[in-house]
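Take a look at these structures.
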Structure I
Amino acid sequence: MKTTNTCWWKEAVVYQIYPRSFMDSNGDGIGDLRGIISRLDYLKKLGIDVIWMSPVYQSPNDDNGYDISDYQAIMEEFGTMEDFDQLLSRAHERGLKIVMDLVVNHTSDEHRWFVESRKGKGEPYGDYYIWRDGKEDGSAPNNWGSCFGGSAWQYDEERGQYYLHLFSKKQPDLNWDNPQVRKEVFDMMNWWCEKGIDGFRMDVISMISKTEQMPDGEVREIYGDFAPYCVHGPNVHQYLWEMNQEVLSKYDLMTVGETAGVTPEQACLYAGEDTHELNTVFHFEHVDNPGMYGKWNADQLPLTKLKAILSRWQTELCGKAWNSLYWDNHDQPRAVSRFGNDDPAWRELSAKMLATCLHMMQGTPYIYQGEELGMTNYPFQGPKDFHDIESIQAYEEWCGSGRVSHEAFWPCITKVSRDNARTPMQWDDTEQAGFTTGTPWMPVNPNYREINAKAALEDPDSVFYYYQKLISLRKEYPVIVHGTYQLLLADSEELFVYERAFGAEKLLVACSFVDKETEFQVPEEFAEGKRLISNYKEPGRDGKLRPYEAFVIYVS
């Protein structure tokens, strides 16, 4: 048992793997654990410290592994527990840590707990989930809608009651108010910790506590909003404190909570320096840009708003809690297509610019697989291209019902669909991008012949090596990890410029978010400083920033 928490995660860089799409070792078209093992040297070369894997547990895959039927078994498509043990050992040999994805707000409806719970209230597992009687007319207990469309309630014929599912109907929510449920979860977590894993990313952990009263919510679009009753619920901090006491405090772990709707003030409750709950949280303010179709919005977030959000998190958490830094993940579209410019003329420059902007901030940076190559969104041709349950149900709910035309909705859903992040990793320019020798579970992005790891590793000026340099700088200059943050040019819709300071060390970080030349004068105190990194080979003209230009200047 590891008992010393050294806060190593503050200086770490995390790489997220979506196992189904990372590397297939046996030709069945699905990524697997042995595939990950085969690419560990690639990750070591990149320079990352931690691998966070999306779920690899046994699952019927209604939501690609986020519907777990057995927490202590490996999904057969991914391999065996022996494969996992080998992955853990091989990673540790290379100095790489493994963080597991913990999904305990809900299980699969095929989990034995739920199978038993359906049998009735008096059964040993009868109170493991959230069951309610319907209204007098037999309809659902309230008007809540699920995150994946449709009602958040499903009637179960066997039990004669409705169960709550904030996501898919095959993902029933656990009843965390039941002490036995909490004990089962904590026992399972301790089991994985004893195996030697290095932490947990906790899926929708801010939703585990619900109010006892479950009234109708404010109607938004079609259904009522469950958030006031299910997000940051009445006992969430008590339960996470208990988790810390029973599990987390006993090991030297990195913990990050996915906390929908969290504010900086709330983040300090979940992950404050002295709250004894989690190390860090994920917030979503900078990736939430709702429009007339809810989250399905093709419009770009204004740069002034993006800067205000990220800057508030930098300043309000400073000295109180620790930031998690990311542009994209398995639930978000590709960063370069969303925040940069994926046109071939600008893709690499803007990918490097985005990396500079993020990695020079205070917090732990996350790289999503393929981000280090500048991978882009997928060119969907029609709704039949979707594999993601959220995208499929959203298209049906909006277009299938006739509420909105295909022509109006299509640009919105293709811009932010989760499937953009889930296309197979592009390893080389051979058939299926070197991901598999078979037929991939979802199509490879057609641009893999130009954008792939083999080409990146052969090009010293590639996005890959730019990320490698950013990671090495973080390990060399304490100001990058520990420095305070100050935003400059807050009203500019073209430039994101900020300073970092730590003792006598200071950084100037300048990033252009536009495809044109922009006026910018380097402050006098940085004029003779050391240029640590730049995404252009040659220096530019004084008083100008070139399209998507980024650079970092250091003084001490």
Structure II
Amino acid sequence: MIRQPIVAMMGHVDHGKTSVLDQIRGSAIAAKEAGGITQAIGASIIPTETIKKVCGNLLEQLKLNLTIPGLLFIDTPGHAAFTSLRKRGGNLADMAILVIDIREGLKPQTVESIEILKSYKTPFIIAANKIDLISGYRPEKGSVLSTIAKQNDQVIHEIEKKLYEIVGQVAEHKIDSERFDRVDDYTKAVAIVPVSAKTGDGIPELLMVLAGLAQKYLEKTLKCDVKGEGKGTVLEVKDEKGMGKVMDVIIYGGSVSVGDSLVIGGLTSAVESRVKALFSPSALSEMRDKHARFKSIKEVSASTGVRIVAPGIDDVVSGMPLIAGTDDTEKAKKEVQEQVEEVLVETDEQGIVIKADSLGSLEALSNLLREKNISIKKASVGPISKRDLSDAEANFDKNPLIAVVLGFNLQLPDAVPDKVKVICHDVIYKLIEDLEKWQENTKKQIELKALSLLSKPCKIQLLKGYTFRQSNPAVIGADVLSGTLTTGVSLMNKEAKVLTTVKGIQEEQKSLSEAEKGKRIAVSLSGVIIGRQVKEGDILYSLIPEEDFRNFKKYKEFLSSDEKELLKEIAVIMRLKNPVWGV
């Protein structure tokens, strides 16, 4: 038979994911007869009859005869829930609603959601939320399109403008989109439905488009055997008073009964257990309420969410695959571990260490890092361990820029080695952004340090009438015309002849190790006599080793235009003797 499509809510914080979901649920409750909406662990099931009631004559206008049994909405909005829910070969969610505040457009988490949806090839529609907050908007009875048409010209113009700003921003991510009634081919363009989670405007159209898409394009993938072995994904593992460890699970295939054998994917090996009890929320109980009431049940079938009480699940983590009621335990163990290994792969000899709170989150993080061509040495689920820090520290001598541990939805460890950078965040987009920023800054520091070890270019002019000692060593006044003069540097003339070495630098009788452009100083020169080898008024240049010159070219972004010009002058002088010097 055909199961309900699983629908995830995604979008930027405060754009109204929870409010849109609550309005969908509220509309379903308002339109319900007995059983109009079913609460499940982590999910709300809205049957077809209720969708028909909410949508009214919209479905008739489309000549759409719904055969799907309903829609299963993941009750935990946000990309964290979406990424946690994976199954073999991809994501558990069949579809997604991407909620965007129509006034604000795409934000960092919106961009991240789009990239995640693209990487999993998950079809989605956009709910352009908060149309009621556009200045001058008046709610009206009827469809959202007729409501928009009844607004004054200024409001209509503003809604159109904001919608096309979203179309433009989405296009930057190589996705075509358009207002839902203007879409010719839903396989080629993402539908945008203007909605208000506050007034309910556009919610019937949102459900209509969602159900229509599922009906038309997903029917084959929704076929499942509700009597076969249960297949699911662990949404969350938690301690419940009086029960101990429990698992909230989304079942997407088959059925699960009390007493069934359980095989759950593990970080190192599969976990075997047995279903001790099954729980579902009481009718219309608010799942996000800490005081939600539950009822004991004997069996559940796909698609739904259920709380499973089972012994020996202490090491189970979110996102792990699960098989219930199998007759072949060894085959099931092999199957779940193959799913785990789809994600837990060490593919690169060198790279950063990544950690996440769930298997699906790890996969999403890994996918987005791959798109950025960032190498991964090790990827695993769970808290950041001493072993992870050691693995990252081992990278330091090879490349300090990959001595990094990224943690998605994880806490920073108490002690971090000096050579390791740990970055934690609950937004993958921000995690990668912080990594790139840190790598860029660290690279600059490394290059600046390397630059400081090179012989600095310098051009000085010996002052007329300022010879303080003619020789042994000669001491004479000088202007630093360009670059930086340092003690110990050799000086040459315009013919590339090396004449002397700077023994010391003084400014107002104070010794300096270096003097920058614009300084007037007294300089001690060894091995020369003023008036013979060097004369007052002479211009001298620092001698730059050829290898240092090549390195300066490598780090030229850190050089001033003055330093670049000076290096060109020095290169011209050196090429008098060697035409390919520094090339």
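Derivation of every value follows stated rules applied to the coordinates shown; laboratory data play no part. In this text, all values refer to a predicted model and were calculated from it rather than measured experimentally. Cβ atoms are built from the backbone, for glycine too; each structure is taken alone.
Laid out as a table, the results:
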quantity	calculated
When relative contact order in percent (Cα under 8 Å, 6 or more apart) is computed for each of I, II, the largest belongs to	I
Among I, II, which structure scores highest (criterion: mean count of other Cβ atoms within 10 Å over residues 121-128)	II
Structure responsible for 0.70, with FRET efficiency 1/(1 + (r/R0)^6) of positions 17 and 233 (r between Cβ atoms, R0 = 35 Å, to 0.05) calculated and labels I, II on offer	I
Computed 68, 31, 18 for semi-axes √(5λ) of the Cα gyration tensor in Å - originating structure among I, II	II
Highest-scoring label, criterion being volume of the Cα convex hull per residue in Å³, for residues 201-512 alone, among I, II	II
Mean count of other Cβ atoms within 10 Å over residues 313-320 from the coordinates reads 17.2; which among I, II	I
